[in-house]
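Every number here is computed from the coordinates shown, using simple stated rules; none is lab data. What you see is a predicted model; the values in this text were computed from it and never measured. Cβ atoms are built from the backbone, for glycine too; each structure is taken alone.
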Structure 1
Amino acid sequence: MEMSSKLLEMAVAEISQLPGIGKRTALRLALHLLKQPPGQTHQLTAALQKMRDDIQFCVSCHNISDTEVCAICANKLRDTTIICVVEDIRDVMAIENTGFFKGIYHVLGGKISPIDGIGPSQLNIATLVQKVRDGGVKEIIFALSSTMEGDTTNFYIYKHIKDYGVITSAIARGIAIGDELEFADEVTLGRSIVHRVPFENSLKNI
């Protein structure tokens, strides 16, 4: 697609690198921005730059945060004895949207996947195990998707914490096999957390 403006072409090329955005959609977005007052576009670029430069990861749960400790971990109304283990930040957002969970989270940053070259040392597993060893944790809820990688990750963590007297549970399988939490409807996801089951019940399937 040849454009009359190299500046527009550069903008379209950058926007089209975003997931789910093709060249045509990128062009529509770029042209839309051109129609807006300059200040609105400047605010957008400033917000994106500030997010990219200043955003942090919580030192406790590895969730995204504006400060060293995220708002969820810092909230004194949350039950810090119950930890929900999720794959990434989008899962935290999905569960929070249900309003059913009042504990805290631990974001692994992925799942164990040898075929993709991802091992336990590349995930935030060691800090989770250390939390359990330090005491004060009553329950670990596994909320990874029910895939081979998810089950492998759950079992790996379970093996490292099972001797510390914590309850281990998994979200109920109201979510279809292989589905990602972020795409589950809030009612189904909320019920799957409330009606979680002992993790040991799923060991025979691993």
Structure 2
Amino acid sequence: MTLDLPADLDIASITPYPITARREQKPVFGGPVSRVKRMGTRWAISYQLLPHSYLEAMDLTDLEDEDERVSAPIPQPGLDVGNPGNPVIDGAGQTGNSYAVRGLTVGYTIRKGQWMPVIVGGKRFLYRARAAVTADGTGRAVVPVRPMIRSAALDGATAELADPRIEGFVTLPQDAFKASAPVMVSGLSFTIEETD
């Protein structure tokens, strides 16, 4: 089961960063460093929420569950996502660094850097567009993504462009629920890291 945090979560800031699966080869006696790209890189996002009253913060104490998967909205400040349509994966078994998508609004442009979670087997896999693409006259586009596709989606799997979310396990800092007198929780913060 996944705990879905509300879409209207009072987010002050987010910090997305990749958890890399690459290997670096560093010669012992000097020489060039090389990187080997491997499947398995995933995303983590650190959230900082606006100050809450202590009573409001109590509603978020489910974040303390160590084995619960959590999904949270990903704000994209300044980006008008518009109406992407009903995008789904166009063809099963896709691999590599791009997803064929159908069901987009004709002429809809996915911007470089825009988030596109794909739901596979009931779990979200988070991707980010590597380049801008525009849906053709049939509502189709091939979206270059990062990181590499980690789990092949079925034909018709949902691609969440309108309201992207990250899903995974939560890590809380020691002061996540630090309460200041008289009634405020000023520093509610947490990180969600994808697990798959």
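Some notes on this structure:
- When mean projected area of the Cα convex hull in nm², for residues 31-150 alone is calculated for each of 1, 2, the greatest value falls to 2.
- Which of 1, 2 yields 19.3 [Kirkwood radius over Cα pairs in Å, calculated]: 1
- Read-out mean count of other Cβ atoms within 10 Å over residues 103-110, computed value 17.6, structure in 1, 2: 2
- Which of 1, 2 leads on Kirkwood radius over Cα pairs in Å, for residues 55-110 alone, largest value: 2
- Test item: relative contact order in percent (Cα under 8 Å, 6 or more apart) calculated as 15, pick one of 1, 2: 1
- For distance in nm of label points 7 Å out along Cα→Cβ at positions 15 and 119, the highest value in the series 1, 2 is held by structure 1.
- Distance in nm of label points 7 Å out along Cα→Cβ at positions 39 and 159 derived as 1.9 - corresponding label from 1, 2: 2
- Which of 1, 2 yields 18, 13, 11 [semi-axes √(5λ) of the Cα gyration tensor in Å, for residues 87-126 alone, calculated]: 2
- Identity of the structure behind -500 (criterion: helix-only ellipticity at 222 nm (-39500 (n - 2.57) for each DSSP H run of 4 or more, over all residues; to 500), calculated), options 1, 2: 2
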